[in-house]
Structure 1
Amino acid sequence: MSIPVELYSATEDHTVHFNQFQRGTSDRIRYKRVNERTGREVPYDKIVKGHEVDSGEYVVVEPEELDEIAPGRSRTLDIEAFVDIDEIDPVHFQKTYWLGPAKPEFSRPYLLLAQAMKKTNRAGIAMFVMRGKQYLTALTEDKGILAVHTLFFADEIRKPKDVLDVPPEGRAPGGKELDMAVSLVESMADDWRPKDYRDTYTERVHKLIKAKQKGRKVKVEDEPAEATGVVDLMEALQRSVEASKKKRKVS
């Protein structure tokens with residue numbers, strides 16, 4: 001079954017972007033594509049990609065050559081298998097796109113696939129190429145709409161033991177400490193409501209820019225809490241549980 005679809009980004013970036021200036025001036029810092037031998041700027045359409053195969057030796061590849069070897073020429077999502085969604089470790093998820101039928105007449109097979117995936121709680125695993133990179137993807141259903149999630153390949157996932165400078169060691173705590181920790185977690189249990197959370201740091205950046213524009217100062221945030229000492233762990237847990245319960249009563 002082949003269903004023509006269109007791809008749409010499901011997310012947007014709200015990060016505040018800055019230009020660069022030389023300190024003490026209003027002079028912008030700009031980057032140029034410069035030939036390192038001649039020192040002359042090179043137009044974008046004159047630039048090709050080269051991969052180093054030996055010290056100082058490169059193989060040059062044209063953009064159309066990369067397009068020609070792309071599986072399916074980047075135009076199809078070929079589902080290779082359907083897997084249980086719950087079996088996909090969240091660490092694999094990268095970015096999400098919405099899929100919509102390319103034309104109204106393709107809505108029926110589109111909805112049929114969406115409903116079948118919802119009923120079976122399965123994700124379609126597919127591969128495709130976009131912007132010079134091959135992606136592993138998971139196709140899922142979300143309230144009647146198909147979504148495609150780009151996934152990291154297995155060899156792109158770094159193992160904790162390979163990256164943690166200080167891995168957790170020793171015997172896992174138990175007894176009263178564990179009971180208290182469980183009590184803390186339970187006291188803070190709630191339903192997942194994404195709308196309850198917002199990017200407060202970006203909001204503060206906007207406030208900082210507006211304040212500086214008007215010559216005002218912005219309140220400095222408090223320093224983060226100090227690390228909990230091992231000896232004080234039980235006491236700290238007890239305080240956390242009590243504080244959480246009070247917060248619940250107030251809210």
Structure 2
Amino acid sequence: MEQRKDIFCMIVDDESMAREVIATHLSKIPNIKIVSSCSNAIEAFSYLREQVIDLVFLDINMPEISGISFAKSINKNVKIIFTTAYRDFAIEGFELQAVDYLLKPISFERLLKAVNNYFDIYADDNLSKTKELPHNDFMFVRADRRMIKIDFESIIYIESYSDYIKIHLTDKTIVTRETISAIEAKLPKHNFLRIHRSYIISLKDISSFTNEEITINNTSLTISRSYKKDVLQVLEKY
């Protein structure tokens with residue numbers, strides 16, 4: 001039997017108690033990892049630019065930007081489970097192809113059913129599809145008004161600057177308007193390592209490292225606190 005991959009989740013709700021309830025329920029479910037818990041859509045947008053998120057537990061009735069507006073504006077690959085105290089929003093929620101619609105107060109049993117719906121429809125299906133995909137040794141990025149081919153072998157490290165990134169290659173640097181998380185998803189996991197919300201490095205180009213930083217191509221890059229444990233576990237295998 002295939003082991004399920006971890007699902008990275010975000011909770012977005014302007015009520016702290018509601019976020020705590022959902023987080024407590026999710027902590028009991030295997031393969032669910034809470035990446036962030038946000039009190040509004042603006043904060044959530046910021047995390048989505050920097051983190052890989054599979055599933056969002058999204059309150060509909062929020063100030064400034066509603067859950068419905070937020071759901072309409074994000075990448076369609078990010079799946080939504082709506083949460084709300086108002087039953088009237090259900091139809092519009094499902095029109096956005098939400099995985100499920102949870103009415104507050106949310107019980108563990110009902111939330112577990114919603115998560116299992118996600119696994120049944122998306123996670124397991126995506127896992128099988130991933131196995132069938134060929135492993136390319138390159139990717140294309142948009143720069144200078146064209147799509148440029150980049151060989152993974154030539155990438156030394158990738159650096160994020162808000163809404164664009166610099167891809168440092170062996171012979172040049174390419175700037176593209178893209179998020180670092182979107183680029184990370186294209187990279188072969190066994191060759192590259194995320195060490196900071198702003199840095200992805202090529203493992204083969206590391207010249208030295210400490211618990212605090214990695215030196216690569218004569219450049220010292222900081223290992224952030226949130227990534228340190230995973231980074232050191234990977235590096236200590238070599």
Structure 3
Amino acid sequence: MKINIKELFEEHDIKINDSQVEKLEKYYEILVDWNSKINLTAITDYEDVLKKHFLDSIYLIKHFDFNNKFLLDVGSGAGFPSLPLKIMVPSLDVTIIDALKKRISFLEILTKEIDLKAKLIHGRAEEFKNRNYYDFVTARAVARLNILSELCIPFVKVGGLFLPLKGPKYEEELDESLNGIKTLGGRYIQTINFQIDDNSRSVLKIEKVSNTNKLYPRQFGKIKSKPL
């Protein structure tokens with residue numbers, strides 16, 4: 001029996017209307033269709049996509065106010081978490097940057113088909129120009145935190161938040177990243193843990209407390225070989 005999106009979301013105290021359900025269902029159909037052409041996700045089962053991609057992304061609205069905010073999603077892949085968030089919060093201004101042109105092509109068709117407005121940029125985060133600008137910068141399953149921080153924190157405005165989504169084993173990554181986070185003008189605040197079935201998830205809340213030095217981000221080769 002096909003899982004009911006409304007009931008699933010209500011189990012997690014998230015309200016969703018019929019139009020939003022329709023957009024998520026269409027999102028799933030397009031994702032699976034395109035996944036046969038380019039590698040977007042290893043997860044294609046309907047229930048798994050609902051829980052491990054859509055609900056996992058949307059869970060952020062339980063803890064953060066995205067209304068009328070500016071969000072940059074770094075290395076978004078198939079659009080997670082930014083596009084499910086956009087479906088739930090239409091006033092959210094979303095920019096996605098991804099280094100793979102095929103993924104951007106998929107996102108261009110997806111956003112047109114489900115009537116979502118988002119800025120889609122084919123490029124590398126370390127070459128992006130909008131420094132110290134966004135209320136939120138998100139990243140999900142892109143890289144270890146000590147690398148990810150330099151690719152993301154420079155683009156958060158002072159008072160804004162960097163929100164990397166991680167699994168349950170984030171402590172080691174966090175420990176090795178604290179110095180770099182501080183160097184980049186950030187400050188670790190807390191970790192928000194949540195559970196979807198047996199899947200433990202973590203969102204790190206990192207606040208931008210001062211503008212990032214213009215030296216950062218460095219070229220990716222340097223970031224990877226000598227993390228801060």
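Given a computed value of 1, 6, 13, 16, 16, 15, 13, 10, 7, 3, 1, 0 for P(r) over Cα pairs in 5 Å bins from 0, in percent, which structure among 1, 2, 3 does it belong to?
Numbers: 1: 1, 4, 6, 8, 9, 10, 11, 12, 12, 10, 8, 5, 2, 0, 0; 2: 1, 6, 13, 16, 16, 15, 13, 10, 7, 3, 1, 0; 3: 1, 7, 15, 19, 20, 17, 12, 6, 2, 0, 0.
Traced to structure 2.
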Inset, instruction - Assuming 16, 30, 26, 18, 9, 1 is P(r) over Cα pairs in 10 Å bins from 0, in percent, for residues 29-84 alone as calculated from a single structure, say which of 1, 2, 3 it is. - result: 1
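Who wins on mean count of other Cβ atoms within 10 Å over residues 77-84 among 1, 2, 3, i.e. which is largest?
Details: 1: 13.0; 2: 21.5; 3: 24.2.
Largest one: structure 3.
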Legend entry - When mean count of other Cβ atoms within 10 Å over residues 5-12 is computed for each of 1, 2, 3, the largest belongs to: 2
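Bear in mind that the values in this text are calculations on the coordinates, not laboratory data. Computed from a prediction, not measured in an experiment: that's the story for all the values here. Cβ atoms are built from the backbone, for glycine too; each structure is taken alone.
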